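Once you scroll down, you'll see the structures, which are given as structure tokens.
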Structure I
Amino acid sequence: MKLKMQGSGSVDVAESAFGVDFNEPLVHQVVTAFLAGARAGTKKQKNRADVRGGGIKPWRQKGTGRARAGTIRSPIWVGGGRTFAARPRDYSQKVNRKMYTAALRSIMSELIRQERIVITESIEMDAPKTKELAGRLKKLGLDNVLIVNEAFDEKVFLSARNLANVGICDAASVDPVVLMRFEKVLMTLPALKLIEGRLS
């Protein structure tokens, strides 16, 4: 299949990588797993065993007129432990490599169908200039855009980092969440070919 390039011309890409049907359940599962894997899961509270003290019975069992108590660190006491204390946990979900690749293939194909991918020869900056990059994006009509380069480019990164609604990543770092976060994707031709090789 052929994709139009920014300006003029077109590029041939594999139908198997960029022409598949959109699989919404698969994309949802992979995106959910990706976001779950980013959760820290480090929340922790103390139960009655973790709270310091409370090793002695505060008063004798009978004869005081008060309710029986075995420890001052009981959950019903002020300063006691939590009844169902939170514990550190791993939220990550297993996703097979084939599922992940198929989800990326599905997302890329849908972005192309919706004409949300803009392909250009290259994205280069002589020096880190935010104003210059903003002007280039404005000429292309790209306000909310992800810039995908074939490799990390420090000048482009420094130029884009202070622009609202502009993201940047290299071809190897493209993931389902970052692709769906922006309205448009500005991608270099070498980056497109790298992603094609990854999805074919």
Structure II
Amino acid sequence: MSLSVASAEGEAVQVSEAAFGREFNEPLVHQAVVAWLAGARSGSKAQKSRSDARGGGRKPWRQKRTGRARAGSIRSPIWVGGGRTFAARPADHSQKLNRKMYQGAIRCIFSELVRQNRLVVISSPSASLSLDSPKTKLLANRLKELGIQDVLILTVESDRNLELAARNLPDVEVRNVAHIDPVCLLAHEKVLATLPALKVVEERLS
């Protein structure tokens, strides 16, 4: 199949049908998004049990003939300053997703982007996004010329000026193709990819 190149009128690029021509599998994409979001949860809630609380290594008094209840540690849960009886532990919210299922979900997302005309291809960053300085206004004007506002820009090589210029635009995100995920692909109205980035995506999904 062929995709038109926005920065060159009449030019088209051939891409693999297996990577960009798949049917949309909504349950699979939903599972991939949920698994990705679940893996991002910190699960940082934690409390100290009697073994985690500092101190309490010595028996406070002898076992018998004191007239007091026997005690083995001043960090017992029934003591003030002691540990919790059922202390909360950091939770692992991650969900297992097979590699082939994850790749299948990414294929479905890219295929749907192509069908909805949400995938925009440019020949290279220099064609429309090359910035002489990291100015947000310059990038905003370039995107306005392309008729794009809410966009995810995919690149292969790091462009410091582009990354700095995009930081102050709330609906613009710059990602290396090695760091894409289902959430970022679905979060924006358009996905703008350079030809080298598109080829890398094709190689990884084919």
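Looking at FRET efficiency 1/(1 + (r/R0)^6) of positions 100 and 172 (r between Cβ atoms, R0 = 35 Å, to 0.05), point out which structure of I, II has the largest value.
Once FRET efficiency 1/(1 + (r/R0)^6) of positions 100 and 172 (r between Cβ atoms, R0 = 35 Å, to 0.05) is worked out for each structure, I has the highest.
Identify the structure, out of I, II, from whose coordinates Rg and Dmax of the Cα atoms in Å was calculated to give 27.3, 97.
Comparing all candidates, it corresponds to II.
We did not get these values from a lab; they are worked out from the coordinates using the rules stated. Just so you know, these numbers come straight off a predicted model, no measurement behind them. Cβ atoms are built from the backbone, for glycine too; each structure is taken alone.
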